[in-house]
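Several structures are given next for inspection.
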Structure 1
Amino acid sequence: MMCGIFGCILQTGDAASVIHKGLKKLEYRGYDSVGIATIQENQLLIKKDSGKIDIVHDIHNLDALPGRLGIGHTRWATHGAPYQINAHPHTDCSNQIAVVHNGIIENFAELKTELEEAGHTFRSKTDTEVIPHLIERKLKEGLSLVDAVRETVKRLDGSYALAVISVKEPDKIVCARRESPLVLGVAEDSLYVASDIPAFLSNTNKSVVVQDGELVVLSDKGYEIRNIADWKVVTREPEIIDWAPEMAEKQGYPHFMLKEIHEQPLRLRNTLRLQDKYLELMTTFLDRAGEVFLVACGTSYHACLAASYMFSKLSFLATHPIIASEFVEQHGKSVNIDSTLLVVSQSGETADTLDAVESARLRAATVLGLTNIVGSTLTRVARVYICQQSGPEIGVAATKTFTSQLSVLFSCGD
């Protein structure tokens with residue numbers, strides 16, 4: 001999933017309110033749920049729910065969690081709808097380990113099956129939940145928390161930035177990164193870890209960027225960075241960040257659109273981590289369709305136009321790209337049980353697109369969906385849907401969401 005991570009270790013005071021404020025500063029990244037975990041007197045304490053931070057705080061009082069160490073998370077769903085049970089942090093069977101994670105675990109289905117066969121019980125539909133269970137298994141084998149996290153991430157295919165706490169070693173936050181962003185904040189009396197610098201910029205302007213393939217241990221003694229592969233210590237001094245807070249949100253770019261243009265390589269890699277079984281299921285429906293309509297609005301319609309050429313050249317499949325607002329009038333009475341609609345909507349909530357879907361469903365047509373929002377109306381009404389996994393887009397002109405749509409549609413036509 002795409003999200004915001006924030007964690008801290010304080011010399012004095014409770015961490016929850018600091019984490020709450022840090023997560024608020026990551027709201028610009030987009031999210032559908034929020035959660036915080038702290039440790040106090042060898043107990044793991046968690047509050048989480050779906051919805052905006054302020055609403056969840058009004059219900060649960062996030063600041064009330066005691067403890068000077070903790071981790072927090074804002075989630076943008078890619079696996080599992082935005083329900084409380086799918087919100088982070090996620091825990092192991094005995095609720096002694098908590099994990100927050102940004103990224104996509106490609107092999108989570110295989111790992112989950114392996115863990116379930118070994119007796120582990122899962123509560124959520126997320127890919128993240130395999131991580132605390134893998135760590136739990138390594139701890140039971142006698143490894144330290146740091147070694148357990150190291151051995152766990154070696155088994156993960158895909159992308160991740162993660163932060164882990166455990167009552168087994170309640171004075172540490174263990175973090176690791178591959179392809180998803182992670183930065184440290186360093187102050188005299190506190191340490192921070194976050195997805196983006198703005199989360200801790202009001203607390204400290206000293207930052208250390210964690211690089212791919214590195215594991216970090218935060219404790220009262222400071223921070224230690226190691227290379228996961230060879231376990232060598234990495235020496236990296238903090239840099240002074242002189243960005244204004246609004247510039248920090250854009251990672252130094254002058255505006256969000258340029259930031260999102262530069263995000264495209266990472267987002268395309270995440271898109272290509274789609275589960276093959278869902279692509280195969282969608283292509284099965286397309287192959288047996290009597291006629292195929294590619295239905296969308298705006299930028300998504302342009303992705304459909306490009307896809308119609310892809311389908312024709314790659315799979316010799318004739319398709320009809322059509323603007324959603326024109327679908328009912330042009331084709332509403334002609335679609336039937338042999339018709340298939342591949343509906344493309346970044347939000348999954350576009351009114352004209354959903355009107356076309358409802359008209360087609362009433363005539364027994366098959367509806368397939370491609371969207372960026374798990375839990376949206378399109379995901380609920382489609383026979384099969386794929387989440388393009390490109391994360392929230394703040395810029396008005398579509399960039400990374402458009403290229404992600406093209407990538408998925410190419411995969412369906414290939």
Structure 2
Amino acid sequence: MNFGKIRRFIVKNKFTLVFVIILIIGLYLRFYNLSNYFGYGWDQARDAWKTRDIIHGQLVLNGPRTGIGHFNLGPLWYYLLVPFYFFTNLDPIGATYLNILVNIFNFIAIFWVTKKIYNEKAALFISSIIALNRYLININQIPWNVSPVPGVAILIFYGIYSVVLKNNYKWIPWIVFLTGLFLHLHFAIVFVIPIVSVSLLFAKDKKQVIKKGLISLPLFLVWFIPNIAYDMLNKYGNYNLFSNFFKDYWINGFHLRFFLFRLNDAFIQFQTVFSLPSQYPLLKYIIPTIFIIVLLFEKNKKTKSLGILMFLWFIIPAVVYTFYGGSTSEYYVLINMPMVLYIVLYLQKKLIGIGFKPLILLSLVAIWIFYGYSNTFNLWTKPSNGGLNKAKADVRKIIKAGERIPFNEGDIMSYIYFTCIYDHKLCN
């Protein structure tokens with residue numbers, strides 16, 4: 001064995017190898033033994049029924065119904081699930097297999113973008129925080145259409161960064177394409193469109209932006225085809241995908257007091273990522289406030305412009321939220337989670353630069369070690385007495401006892417029962 005070649009390979013690829021280790025840890029914390037303790041909820045049951053319909057030959061043109069606004073997203077998530085359900089014989093565990101791949105995509109996308117904007121060390125730092133954060137671990141375990149949001153959002157941000165700060169206008173078609181893709185992922189498309197539009201106003205050559213944007217518009221509109229086709233085939237006579245949203249939830253006019261109230265929703269990821277106690281809601285504003293103050297005195301024009309582009313991912317959702325009168329949840333702004341970490345990265349770099357470098361570095365290392373421990377100390381050992389496997393076992397007992405489970409779109413046990421009885425799957 002040539003240890004010299006192995007050593008040179010490790011040295012040459014050390015950052016990639018460390019990232020792979022971080023990725024494995026993140027995947028373990030999220031998915032190891034998941035089927036024995038994680039239960040499928042309403043969304044996962046609905047997805048299972050829809051995917052089963054597609055495998056049975058039905059054409060599904062509308063996707064998940066949003067929890068707020070009451071409009072349907074695109075059906076892409078259902079079709080992504082099809083091969084996983086097909087090769088697992090309609091087993092809902094197929095959704096988790098897809099979710100594992102999506103999480104790998106998210107990790108790689110965020111690592112790659114961070115490395116391109118900053119450097120390898122920053123990329124490893126950001127990846128480590130994502131791997132060990134309890135909130136992100138919990139929400140990443142859910143196999144649903146929201147899963148790809150962080151990865152797609154960070155690629156859009158990198159596209160904006162490339163256009164505005166690198167004058168690389170070849171990214172515009174990708175930005176347009178990925179923005180349209182959000183119609184199939186989440187309600188957050190109502191944030192992403194204005195974020196992209198306002199951000200590109202900072203581009204040097206605005207004529208290029210308009211020209212390439214108009215040429216690329218079909219890449220955005222193509223994502224709307226299934227939903228429009230669904231409306232036309234069902235003869236709704238109303239081809240406005242967001243009609244109920246504007247009718248039921250859109251508030252007329254901008255109200256400053258309501259804007260200040262909605263800041264809580266726009267900046268909520270600072271609270272979730274750093275596990276700040278909800279009884280002290282003002283804590284979430286400390287880091288962004290410091291960031292804005294420091295950014296005002298930033299002398300590097302490129303760094304200041306980057307900071308402004310990052311902050312738009314918070315302030316624009318706050319403005320859009322001001323016109324929205326419905327309920328909210330923290331994952332509606334999961335799009336700005338990477339920006340939370342980039343802001344911390346920026347402030348951390350500034351802190352190291354003020355002096356006392358060894359002491360500050362030692363303190364930061366201690367803080368992040370404690371952060372990792374406090375987020376994961378009880379996640380390394382996985383329970384094994386519930387989850388999807390228990391649901392399957394319970395359905396088998398019910399069938400054996402001669403009992404029935406009625407159809408329920410949001411009940412995974414109902415799906416398992418019908419799949420056992422009518423498809424002769426899962427219970428064989």
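Out of 1, 2, which one gives 14 for relative contact order in percent (Cα under 8 Å, 6 or more apart) as computed from the coordinates? The correct label is 1.
Hey, FRET efficiency 1/(1 + (r/R0)^6) of positions 51 and 123 (r between Cβ atoms, R0 = 41 Å, to 0.05) derived from one of 1, 2 reads 0.75; which structure? Computing FRET efficiency 1/(1 + (r/R0)^6) of positions 51 and 123 (r between Cβ atoms, R0 = 41 Å, to 0.05) on every structure in 1, 2 gives 0.75 only for 2.
Out of 1, 2, which one gives 20.6 for mean count of other Cβ atoms within 10 Å over residues 107-114 as computed from the coordinates?
Numbers: 1: 16.1; 2: 20.6.
Source structure: 2.
Which structure, out of 1, 2, was mean count of other Cβ atoms within 10 Å over residues 11-18 derived from, given a value of 12.5? It traces back to 2.
Among candidates 1, 2, the computation of mean count of other Cβ atoms within 10 Å over residues 19-26 that gave 23.5 used structure 1.
If helix-only ellipticity at 222 nm (-39500 (n - 2.57) for each DSSP H run of 4 or more, over all residues; to 500) is calculated from each of 1, 2, which structure is the one that comes out at -21000? For helix-only ellipticity at 222 nm (-39500 (n - 2.57) for each DSSP H run of 4 or more, over all residues; to 500), the value -21000 is produced by structure 2.
Taken together, the values in this text are just the output of simple stated rules run on the coordinates, not laboratory data. All values reported here derive from a predicted model rather than from experimental measurement. Cβ atoms are built from the backbone, for glycine too; each structure is taken alone.
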